[in-house]
Structure 1
Amino acid sequence: MKYSIRAAQPVDMDQVLGLVKELAKFEKEDNAVEISAEDLLRDGFGTEKRFQCFVAEVAEKIVGMALVYDRYSTWKGPVVHLEDLIVSESMRGTGLGTALLNEVVKYGRQLGVKRISWEVLDWNEPAISFYEKKGAIVMRDWDVVHLDERGIDNYLEKI
């Protein structure tokens, strides 16, 4: 199978959004995606670039993507956060996930970051196994904490 890994272009955002929706369905959150292709265009290619995206392309179709953004660790310094690494279900097991992760790690090294971090669902054993085989440390004793938009509003109403 011939494929290419490259930096995403504005024209790719409709297909990238399709992959995001495919991941949401896989994670049993079908209706959770609120962004649009226009949001991705603005945030990835606008005046304030908020993320870097890499895509895997086969026969001129985007079948995988990795989206990263900068963070900062008070313990380590500069960090890259891998928000999503998605390979279309029909293309899993072909090496595209490894190729995308390779691109993310090379990108992090190029930036001089001290860590690349991401989350994985505790029931997604194939992904956990994949990451561990690549040398990643899955920190099972940490919980992800977030305030969603409603939580932010509720929080601010109470202060």
Structure 2
Amino acid sequence: MKITLRCGSIIRKGAERDLTDEYLKRAAGLAAACGFRGISEQEIDLKKCRNRREETEKILKDIPAGAKLILMDERGKDMTSREIAKFLERENADGTPELIFAIGGADGFEPGALPANCRKWSFGHQTWPHKLVRVMLAEQMYRALSILTGSPYHRD
């Protein structure tokens, strides 16, 4: 199974870019050990989008057949790190070809433009800047893969 972080906006440099790259690099090192085909980031340039609907449609365009979509949304389900690890493990075992974790633009997703079969996850009830959500999602992917490999990184 492949894991993709599909992110609305481009981060060229700065602390968020450095942290995202570091956690994705760490996660990539563990992915194969867990039987995953890899983990990657796709940045979607939203500058030409005129509204939230266009942003949502651009981010969700061309989702591969069979892929499962998880939207990062403040109204989504809170997941513990262990629950995320179990979810990844279960989806991989079930033969899901790809998990796509989508992060919207600064104003989030347009509800009317979302597919019916997507899931929504949250990093709590707070409102987070989308660039920080990307860092936190990359870190949680690394943490989940660490849990699955038995690494001491995660502590309960």
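Only the coordinates and a few stated rules stand behind these numbers; no lab work does. Note that this is a predicted model, so its numbers are computed, not measured. Cβ atoms are built from the backbone, for glycine too; each structure is taken alone.
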Which of 1, 2 leads on FRET efficiency 1/(1 + (r/R0)^6) of positions 14 and 30 (r between Cβ atoms, R0 = 25 Å, to 0.05), largest value: 1
Structure responsible for 3.1, with distance in nm of label points 7 Å out along Cα→Cβ at positions 94 and 126 calculated and labels 1, 2 on offer: 2
At a computed 17 (relative contact order in percent (Cα under 8 Å, 6 or more apart)), which of 1, 2: 1
Given 1.9 for distance in nm of label points 7 Å out along Cα→Cβ at positions 38 and 142, calculated: source structure among 1, 2: 2
Value 0.96, calculated as Rg/Rh (Cα atoms, Kirkwood Rh), assigned to which of 1, 2: 1
